[in-house]
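Quick note: the coordinates plus some simple rules give every number you see, no bench work behind them. What you see is a predicted model; the values in this text were computed from it and never measured.
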Structure 1
Amino acid sequence: MKKLPKFIYDEEKALEKNRQMLEDKIAQLNFAIDDVSAQLHATDARS
């Protein structure tokens, strides 16, 4: 198998790093949304 040119390899690594960073941020946002949702449901239950 032919080796990819360095600039393509570097671009692939950068894309993978960005993808992982976005996945982490999405997970953080989902956690925050779930937390706020739980707080709102708790407030509604007390009313």
Structure 2
Amino acid sequence: MRFEIMRLDETGAAIDSTVVDATSVNRIVQQAAAIGQRLYIRPAEAAS
């Protein structure tokens, strides 16, 4: 399964986004938590 991860600024606006596989989500979340970064994570849309 793939997920879209968006980095958010202090107002909650998306700064950028990336699509990653499930195994990468944990690493990205841990890195963001270490520096106090806010993320929005959702399942990525399947390619048609």
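Quick check on the output: -32500 is helix-only ellipticity at 222 nm (-39500 (n - 2.57) for each DSSP H run of 4 or more, over all residues; to 500), derived from one of 1, 2. Which one produced it? Derived from the structure labelled 1.
Which of 1, 2 yields 2.13 for Cα Rg over 2.2 N^0.38 Å, as computed?
1
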